[in-house]
Structure I
Amino acid sequence: MSAAKRTKVAENHFGQVVIGPPGSGKTTYCGKVYDFYKDKLNRKVEVVNLDPANENMNYNPAIDVMKLVTVEDVMDTLKLGPNGALMYCMEYLEENFDWLLKQLIEIKNSYLIFDMPGQVELYTHHNSIKNIFGKLEKMGYHLCAVHMVDSHYCSDPSKFISTLLLSLSTMMQIALPHVNVLTKADLLKKNADKLDFNIDFYTDVLNLDYLLDLLDDAPLTSKYKKLNKALVDLIQDYSLVCFVPLDVKSERSLLNLKSAIDKANGYIYGSGEERTIQALLSCAVGSRTESERYDADFF
């Protein structure tokens with residue numbers, strides 16, 4: 001009998017599934033948030049690496065999919081390219097779900113952080129990752145998808161529209177509680193004067209008709225006015241996409257994102273952790289100058 005059939009929903013487990021395009025900062029975030037939760041919040045936490053091509057981990061994973069299958073081995077054995085090999089690896093993991101579940105069962109009372117691959121297709125129309133976490137949900141794992149995108153995409157209207165569509169498509173496909181994140185927000189703020197709108201426009205996804213005006217004026221996109229309008233209307237009709245800015249070097253920023261994720265998946269921390277959070281916030285408020293106060297409020 002498989003481990004999945006033997007496993008009963010006897011207790012709740014909480015965690016986050018860190019997804020997003022390559023270069024968005026997923027693995028860096030996983031390492032930073034692991035240290036932050038463990039050292040600053042006293043939260044028992046473990047990282048699970050489910051990226052079969054992740055060779056630059058800045059943490060020691062409790063579970064590593066590369067012990068089951070790697071992109072490099074699949075490319076050599078089946079003569080596939082990197083994208084095809086990665087999709088094969090996720091399908092192989094789905095077929096060997098018991099391998100993952102047996103190790104998860106051994107992790108007791110820990111908050112889980114899943115570090116995921118960066119191939120966009122895995123989250124927009126491929127079903128393996130959706131199926132894996134769908135099974136875990138039925139077993140009492142309360143997970144939140146943390147979808148990370150580089151804040152650089154705010155610098156161009158067409159790129160930002162693409163980011164919004166990607167986020168919306170991912171939310172609907174993965175079907176988990178969802179928090180969208182604009183990473184490298186320190187660079188976003190540093191270059192705020194070069195943006196077409198203020199930062200709130202991009203994080204709160206305000207009236208996109210203003211963005212549509214820019215698209216209609218641009219020489220490369222003006223000929224697609226009807227398509228641009230249809231895309232903008234689609235995003236605004238659902239009204240689901242907004243972003244939390246993240247600077248991984250800022251504890252206040254990590255706290256803000258933690259609060260959004262905990263609210264999304266229903267995680268309730270103990271009184272000890274709550275006191276630690278309040279102490280961190282008090283220290284941040286007490287030590288900052290007037291100019292720093294704006295930064296703390298933003299991050």
Structure II
Amino acid sequence: MELNSLRQFLVVARLEHLSAAAEELRVAQPSLSRTIARLESELRTPLFDRSGRLRLNDAGKLFRDHVERSLGELDAGRRAVAEAVSEGVGTVRLASETFLTLTGPLAAFKRAHPAIEVELRWMAAEDMGRHLRSQDVDLCVASQPISAEGLEAVPLLDEAVGVAMPLDHPLASRTSVSIDELAGQPFVSARKGHWQRRLLDRLFAARDRTPKIVCEVDELSSIAALISAGLGIGLVPAFARTSSMRVPAAWVPVDSPDCRRAVTLYWGADSRLSTAARLMRTTIANWNWITGEPQQKR
């Protein structure tokens with residue numbers, strides 16, 4: 001099997017759309033179709049269901065996982081050789097659901113290691129385990145648990161999540177609010193899959209309710225501004241009160257022990273982390289989230 005064919009298969013598997021994959025790869029769609037057909041012929045089984053929309057089937061998912069790991073090992077070998085030859089510390093690839101929490105340690109890392117190239121990638125938590133095992137990224141920071149085997153982790157931050165609201169909101173002066181009191185309130189929220197949205201849905205589902213979402217955003221830093229503008233209320237972690245809520249808004253605790261987020265750093269248990277990745281792991285793992293400074297190594 002040719003490496004280029006395997007890389008093209010991964011794009012089709014990710015997008016589950018031939019024309020979109022061909023456009024991203026900048027190849028002709030008939031040529032891409034023939035590539036997938038040759039792979040299926042060699043494997044003697046279809047990799048996609050073609051009834052209606054193209055869908056990766058169980059055999060395709062199994063093959064995808066092995067291809068990702070194989071290509072990940074090859075790329076890791078290339079990076080290791082490049083690092084050894086150049087006698088440098090190379091590149092570190094970090095994925096997260098949001099980088100707002102990580103601005104402090106990232107800035108400190110770049111000051112301490114200016115020669116290291118840092119690649120940041122937004123990634124949904126549900127995809128992190130697979131990308132770590134395939135060594136497509138070195139480290140991941142998630143604000144919700146990753147249920148995947150073959151990972152190691154260190155907890156970074158466990159904090160309360162409250163409700164941000166306009167200063168003139170009727171509940172803004174409260175010392176705490178319940179989910180029942182928030183029912184029917186307009187919410188500004190992240191899109192489905194993000195930890196904040198999952199927490200919001202979970203809190204309301206526990207009370208057989210559904211949140212009234214009036215605005216979904218991709219850029220989390222805009223949530224506080226939209227709330228301050230009067231569009232609604234929204235869940236905001238305690239940490240973000242100092243880092244992103246620089247607009248006039250109230251922050252009220254939620255009367256629920258489940259209204260929290262746990263931020264965790266993950267990496268592949270079997271991964272041979274580069275020097276750059278190990279240095280980044282140390283910086284993030286030993287960051288003091290209260291003082292915003294490095295702390296004693298752990």
Winner on mean count of other Cβ atoms within 10 Å over residues 15-22 once structures I, II are ranked, highest first: I
Parent structure of the calculated result -0.60, -0.72, -1.23, given that log10 I(q)/I(0) by the Debye sum over Cα atoms at q = 0.10, 0.11, 0.15 Å⁻¹ is the read-out and I, II the choices: I
Origin of the value 1.8, where distance in nm of label points 7 Å out along Cα→Cβ at positions 167 and 191 was derived from one of I, II: I
Identity of the structure behind -15500 (criterion: helix-only ellipticity at 222 nm (-39500 (n - 2.57) for each DSSP H run of 4 or more, over all residues; to 500), calculated), options I, II: I
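Quick note: the coordinates plus some simple rules give every number you see, no bench work behind them. Keep in mind that this is a model prediction, so the values were computed, not measured. Cβ atoms are built from the backbone, for glycine too; each structure is taken alone.
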